[in-house]
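Peer 1: Following are the structures in question.
Every number in this text was worked out from the coordinates using simple rules, so none of it is lab data. No experiment lies behind these values; they were computed from the predicted model shown. Cβ atoms are built from the backbone, for glycine too; each structure is taken alone.
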Structure P
Amino acid sequence: MHPRLDLIDLDQTGLEGYRRFISCWLSRDHGPTFIVDPGPASTAGRLIARLGELGVARLDRILLTHIHLDHGGATAALLAAYPDARVVCHRKARKHLVAPERLWEGSRQVLGELAERYGEPRPIGEGDLSDYDDLARDDIQTIETPGHAPHHVSFLHRGTLFVGEAAGTFLRLDDGGWYLRPATPPRFVLDVATASLDRLLAVDPEPERLAFAHHGLLAGRTRELLTRSRRQHEQWVDVVREERRQRPELGFDALADRIVTRLRREDPDFARGRELPADIAVRERDFTRQTLRGMVQYVESEQGDDETQERAADS
């Protein structure tokens, strides 16, 4: 039997469109009780209150697909409420949970006011951490899926694949279709992201459900969606390459406008963003530009490497 899954929304009040976006998953019954991505520090109290309403008296695990502020910022507060829980994340991320100062300062530099809205993460103890082997004993498989972040991991438990942001941002539409967008902030490397999606596509048997960090659950058609996400990553990079080559003089904003216009014609999963509620569409406009910034930087680094090789060949 499937464990019971609860999607707990952590809407960011005061930020336009930040609903149906940040959330965490609670899995319980028929296995360990665990949380995937407890969200930002600013909504830790709301999360803990909701767990109380759901009758959760004990947590066994807190699983972090990655430690960005909107995914792992509430970890310390959740541990204070559930001290028996143990945290599992990528080995590269562990030190930033124990000493989050560099994570916080880096996030403030990149996100600015948004980081302040999410809240400063508090440190956890070394003894609060657990490893992949402990998860395996609970029948939870860990799949390293770098791309959105170098320390990104996905978790598979009894037919449900918790993909974090490895397959991008997902929203279910009223007719059963979906909106899908890559989530590729700098520093993005296409081969790394697609290799991670290949690992998810190789899961056998095919997962029955995909649980996204942003946002919601897909039951059935899971391999189809992962395949389309992989193709979407490649398509977007191809479009960025072509547009940058054709208009090298453009600044980022003008270039991004051209790319978005073209993708709305050529990518049916992204084009369905026209059907999103107005406030969510505003949010997605901003995050689409963040995604494209990562891809543009990747393409420009490719071009720089080519020029370096050409100069070396001529010397």
Structure Q
Amino acid sequence: MEGGNWATDGEQSSPIDDLCVLSTHYQPNIRHLGTFADTSAATALASNLAARLLAARPQSWPETIRALIVHSAEWTPRMKEQFTNAMTQAAKATLLRRYGYGVPNYLRAIRSARNDMTLAIQEELQPYWKDDSDGRVKTRHLNLHELPWPRAELQTLGETIVRLRVTLSYFIEPNPGERGWLRRHRYQSHGLRFALKRTLESTDDFRRRINRAVQADEEEVQIPDTDDWFLGGMRDAGSIHSDHWTGTAADLAPRDAVAVFPVIGWWRDKPALNRFDCRVRYALIVTIQAHKGELDIYTPVANQIAIPLPAE
């Protein structure tokens, strides 16, 4: 969010009123208006955006509002210009660290155009359970979302380049005992990840692939993916994960399922705290962007989702 810019004379920097955000003054008996900047201004603007989204979509969970804000964000040309070399993994990491996911946009968060279709899913699962046969806490649920994809329309677009964006948002419970950075993945109570069905993969094969990876019970579940995701594994930090894939419409057409599954957290590591049977909510946002295509990909999906689609 725009928090107000500083100006420099080449030797020192300072906030300039003309570049700051104008607001009411906290002492109206002294003056009515004042300026503020930096994280104070950015936080207020982010709160305003969240409130406007919630007013427009009152049925949305907080997880969903948070997802929509991140999902609508784009890096500006000026942000990307600072990385003149090829967008290497190191450059992507710096871009993400410096600018987050970019500048959010209210209209992009709230609307779907004819050639820009967005699905918003609110669901829950139980990450872990205790197996009484051996006393171990293990992963439990994998949610499979079979999406109402505009397959025929995408196949018609053929070699047209399209962009798929996926954002997964949920809230964690911080570790009450340990400093989270002493041991990997222990700050969060649980973690969730998403994976997309491959082009030549059946739904059953997709389910089996994710189940095998999760049941391997590794420190961090890695879902091998040779696809053109922009961030890849870098999206896995924190409790909101957003990434975009670019390819042909024909390649995207059969990729009509997304899996949401748990990874390790302290709810599983500390069974004595009896948090292993908790259920968690999440929001999953999926967008197809086909700006160069002339076909309507929104209406076919709108017709399919007149009846809600539960996760399997």
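Peer 1: So FRET efficiency 1/(1 + (r/R0)^6) of positions 10 and 42 (r between Cβ atoms, R0 = 25 Å, to 0.05), computed for just one structure, reads 1.00; which one of P, Q is that? Don't skip to the end; give the middle numbers.
Peer 2: Numbers: P: 1.00; Q: 0.45.
Answer by label: P.
Peer 1: Among the shown structures P, Q, from which was the value -7500 of helix-only ellipticity at 222 nm (-39500 (n - 2.57) for each DSSP H run of 4 or more, over all residues; to 500) calculated?
Peer 2: Numbers: P: -14000; Q: -7500.
Among P, Q, the structure yielding -7500 for helix-only ellipticity at 222 nm (-39500 (n - 2.57) for each DSSP H run of 4 or more, over all residues; to 500) is Q.
Peer 1: Next question. One of P, Q was used to calculate FRET efficiency 1/(1 + (r/R0)^6) of positions 250 and 282 (r between Cβ atoms, R0 = 25 Å, to 0.05), giving 0.60; which?
Peer 2: P
Peer 1: Here's something else I'd like to know. When FRET efficiency 1/(1 + (r/R0)^6) of positions 34 and 194 (r between Cβ atoms, R0 = 41 Å, to 0.05) is compared over structures P, Q, which one is greatest?
Peer 2: P
Peer 1: OK, next. Consider the structures P, Q: one of them gives 4.7 for distance in nm of label points 7 Å out along Cα→Cβ at positions 26 and 242 as calculated from the coordinates. Say which.
Peer 2: Answer for the origin of the read-out: P.
Peer 1: Thinking of P, Q, which structure, once Cα Rg over 2.2 N^0.38 Å is computed, gives back 1.01?
Peer 2: Working: P: 1.01; Q: 1.12.
Only structure P yields this read-out.
Peer 1: For the read-out relative contact order in percent (Cα under 8 Å, 6 or more apart), a value of 15 was computed from one structure; give its label from P, Q.
Peer 2: P
Peer 1: Mean count of other Cβ atoms within 10 Å over residues 258-265 was computed and gave 22.6; which structure, P, Q, did it come from? Could the numbers behind the result be given before it?
Peer 2: Working: P: 15.5; Q: 22.6.
Derived from Q, not from the others.
Peer 1: Can you spot which of P, Q the value 21.5 was calculated from, given it is mean count of other Cβ atoms within 10 Å over residues 186-193?
Peer 2: Going through each structure in turn, the value belongs to Q.
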